[in-house]
Structure I
Amino acid sequence: MRRLVLVVDDEAAIRRLLVAVLDRGGYDALEAASGREALAPARRKPAAAIVDLRLPDLDGMELIPRLAADGIPVLVLSAELDTAEKVAALDLGAEDYLTKPFDGDELLARLRVLLRRAGETSDGICRHGPFAIDAAHHRALHDGTLLSLTPREFALLAALVDGRGRVLTHAALLERVWGPAHRDDLDYLRVAIRALRRKIEPEPSSPRLILNEPGIGYRLAGG
């Protein structure tokens, strides 16, 4: 069964290109040329939405949280995204982002990851790549081996595993692990990331598991 993807972009040529790429990837597309026009198709509950930020009437930044609130994962596709816009889109509920011009195969790959995350069921244990988090018993495992973590390190790794490969902004991680009063305390996060890397990375000085997105945040590799 072909899954339905909402495409929101005010440029007809971009929409046609996205429809063709999605068709090649085995998806059906719902098109919308503006933010407000996207709200009616969204009621059909597409599996995901690809959203441009530069939209007439209802801006993409306003549309993202409305779609996310309906359980529709959002992939942002917009021209010249700067760091501040990427952070803002992720904080508003976007799952991932791509900058125009884009590669069709990369878009399809990111869409598959996004849909896999959205469709995963839980047995009480959160998994991503070699990691498993058993929150009920406060246990973290790497390749089946129990990790010895401080409560803060456990909370940080749990947040990254729960993100399942998507970028988590500095502010989002600080708020989740340290609380809202520490959204701007970036040094807290850097110190904790270094400590966590020393416990899980084969080469902590050349990390391959906890990856830095400069100026934005961190994500966990694998999946």
Structure II
Amino acid sequence: MSEGNTILVVDDDPSIVDLLRDFLEYENYRVLTACDAEQAWSAFQTNPVHGIVLDIMMPGLNGFELCRRIRTESNVPILFLSARSDDVDKIRGLTLGGDDYIIKTASPGEIIARVKAVLRRSASQTQTGHKMLDFGRFQLNLSTREVIVDEKKVVLTPKEYELMRLFAEHPRHVFTYDQILAKFWDGVGDRHTIRVHLGRLREKIESDPNHPELLVNVWGVGYRFEGG
């Protein structure tokens, strides 16, 4: 699965960069490295990149700002790597389009496992053949990964698409918080993580995100997709 995939590791601490590069190369990933946002942006612009491990606190442009810039051009999976564990940073990172948020105290093995999980989920989105899930005002094309709402194309990040596809393939089915965490975050995370991603998704597909009609809460349990 890792063969041919390129990971960009961005951190101003050379020891962390070297450690992650060694572990990733052992797993047969091609690894690009950068010590700041400008180097990372240059590497991203000139190389095919399949995933990014991105430090938040760096001199100059920080990881959040770099993520925002990348998201204007690409939905490449981004895993934030931070020394801070508070929910504010975590929620901000996920809101900006991050696919995962990892604390630097995690072991290198856990970080690599999370990288693999995100890339595996991203790769699973590639479908053969053409299949359209059509709910009238809401449509999802599984072959092109296009989402159409009220005849307008909606651009989703890889994680948003994964979530949306799960719900669209099982309309009216209630998915619990634990089920969503297990499927998309390998059971690592909390309800804040889910709410941030679902809130961002609603902003893109709902006419009024504060009064959702497509992706609705089942209070205290989870969420379900109502269709169009």
Structure III
Amino acid sequence: MSKLSTSQKAQRSKRRIQDILKQNGPQDAAYLAAELGVTAMAVRQHLYDLSDEKLVTYEEVPRPKGRPAKLWRLTEEANRLFPDAHADLSLSLLDNMKAIFGEEGLNQIIAKRSEEQFESYKRGMEGITSLEKRLDAFAKLRSDEGYMAAIHQDEDSNDYFFVENHCPICAAASQCSNLCANEFDVIQKLFPNCNISREEHILNKSHRCAYRLTLK
């Protein structure tokens, strides 16, 4: 097996940095260095290179002592590095469906899509009974579709958070709010024993979508 060149190693590290920022939101160089197992100096060099490519930027956040911390985050330009589910085609199809079938017809098509999603996820979670395992299975199904999904449990309340760090249909959802509304309905139908609230929303300028699930 051939060894990676210095350039290939740098590219791999930069991609890992982008994935971490996508999944965890803004972070400082020290955090990124710990995640990658390299020095903060090496991470800063990667960050400056990515900044030159307009893929990351930072904001300075005051600290109780010392200099402000630089919190690095992805730019909108970086979205092209993640799955977008053929954004241009999706937008064109939505426009054409609305022109041909009208608003009501478009909503019926989206509702049909939601029914098919629900049945597909239901099959993928068949036989799984515990909430945590059902959420794990659902996260895998969504990740396979490009949503970079994950779950974690709140230690204080024991609520679960279902998190999607990327939205591969973001462009279409921006144009058609029913896509998001119907996906929320699908999640509620899959977990009827939970009260569900959307705590964060990519369309509201959050870096992810996050849902809180509380057992009824």
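When FRET efficiency 1/(1 + (r/R0)^6) of positions 110 and 174 (r between Cβ atoms, R0 = 25 Å, to 0.05) is computed for each of I, II, III, which one produces 0.95?
III
Could you tell me which structure in I, II, III was used to calculate semi-axes √(5λ) of the Cα gyration tensor in Å as 34, 23, 18?
It must be structure III, since only it matches.
Readers should treat all values here as calculations from the given coordinates under stated rules, not as data from a laboratory. Treat the numbers as computed from the prediction; the structure is a model and nothing was measured. Cβ atoms are built from the backbone, for glycine too; each structure is taken alone.
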